[in-house]
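Some structures are shown below for you to check.
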Structure P
Amino acid sequence: MVDFKLETLADAVLRERLLHAAFGQGRFRKTAEKLRRGFMPAEGLAFTTLDEAGHLIGTLRFWNITAGTAGDALLLGPIAIAEHRRNEGLGAMMMRRGLAQAQWLGHKAVILVGDEPYYRRFGFCTQAVARLTLPGPVERARFLGLELEPGALHGAEGLVTACGRKLTTAARAASA
């Protein structure tokens, strides 16, 4: 049994350790990071998963963006599961619950950069973002979108940009 909950400031150090173990320092050079840098995760859409002993074993965050002409949307990522708990379905559980929460909160679309064969099962596809661009290099086959509301990304074109709540000094210090 695991506990899927909203992230708190107290989770910051362990979350960053988990992300470092999963992605290394290279994650800070990725194009998707440009959309996260300097911003807080979307309200009510930053999650952790704890094991039976209360240890952090998973993280999933969403970020506010503007998806070109489609307008407000979310960027998903990063999602990470502790190495010793991978292949147990925890990532899929977090994805389903996170996407359901995003939809319940009224968000209409989600984009991400990731492994299409993995994310396809949640409804993500390249066609949804075919005319959108990111603010840096990305493999087009890994740039994916999902409409939480039918038609939300239909005909969307243009640059994806960051928006939302700016990262505060206190939050910056807590995640350092």
Structure Q
Amino acid sequence: MPVPGTRGAARGAIMSLESVRQFLALHAPDIGLLEKPGSTATVAEAAAAHGVQPAQIAKTLSLWLGDSVLLLVLGGDARIDNRKYKERFGAKPRMLGAEDVMRWTGHPVGGVCPFGLAQPLPVYADVSLRRFDVVLPAAGSTRSAVRIAPARMAQLVGAQWVDVAQLPG
């Protein structure tokens, strides 16, 4: 017997992947989707599946800012620095729950990316991404990604560069 609600979740993920596919076809037809048979929902899974270091996975966080939502894309090994974030945005970072992530971005948790969003959202790219020539953000599903230069990603989605993360060690 199927688990209640899973068919809708699967349909949402397919629609999310399709929204990214359409966004790329329109704005960056030279960039192809990378789809894997297994999950790439976590930084560790994505890095292993794509043969890159975890830091190269461009994780996209969905955060509340008052009653609004922003997306923050940062290196896979980076964490939000609460002090820097508060200085930049005037509030402490607060993550959205899974239902809100889907409602605001149109993408499931583990597949959130700045492409093909359900509605326009401000996107911020952390400088931790600039360490690499190529990064791999998700592409609307828990099994997809794209290879892209950080500067090109920021340009495609109108991201503003910020320094709000801290690196390990």
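A value of 3.8 was derived for distance in nm of label points 7 Å out along Cα→Cβ at positions 20 and 140; which structure in P, Q was it taken from? Mind showing how you got there, number by number?
Working: P: 3.8; Q: 0.9.
The value was obtained from structure P.
Taking helix-only ellipticity at 222 nm (-39500 (n - 2.57) for each DSSP H run of 4 or more, over all residues; to 500) from the coordinates of each of P, Q, which one would give -7000? Clearly, the read-out refers to P.
Work out the source of -0.54, -1.21 here, i.e. which of P, Q gives that when log10 I(q)/I(0) by the Debye sum over Cα atoms at q = 0.15, 0.28 Å⁻¹, for residues 76-131 alone is computed. Before the final figure, lay out the partial values.
Values: P: -0.48, -1.34; Q: -0.54, -1.21.
The structure behind it is Q.
Readers should treat all values here as calculations from the given coordinates under stated rules, not as data from a laboratory. Keep in mind that what you see is a predicted model, and the values were worked out from it rather than measured. Cβ atoms are built from the backbone, for glycine too; each structure is taken alone.
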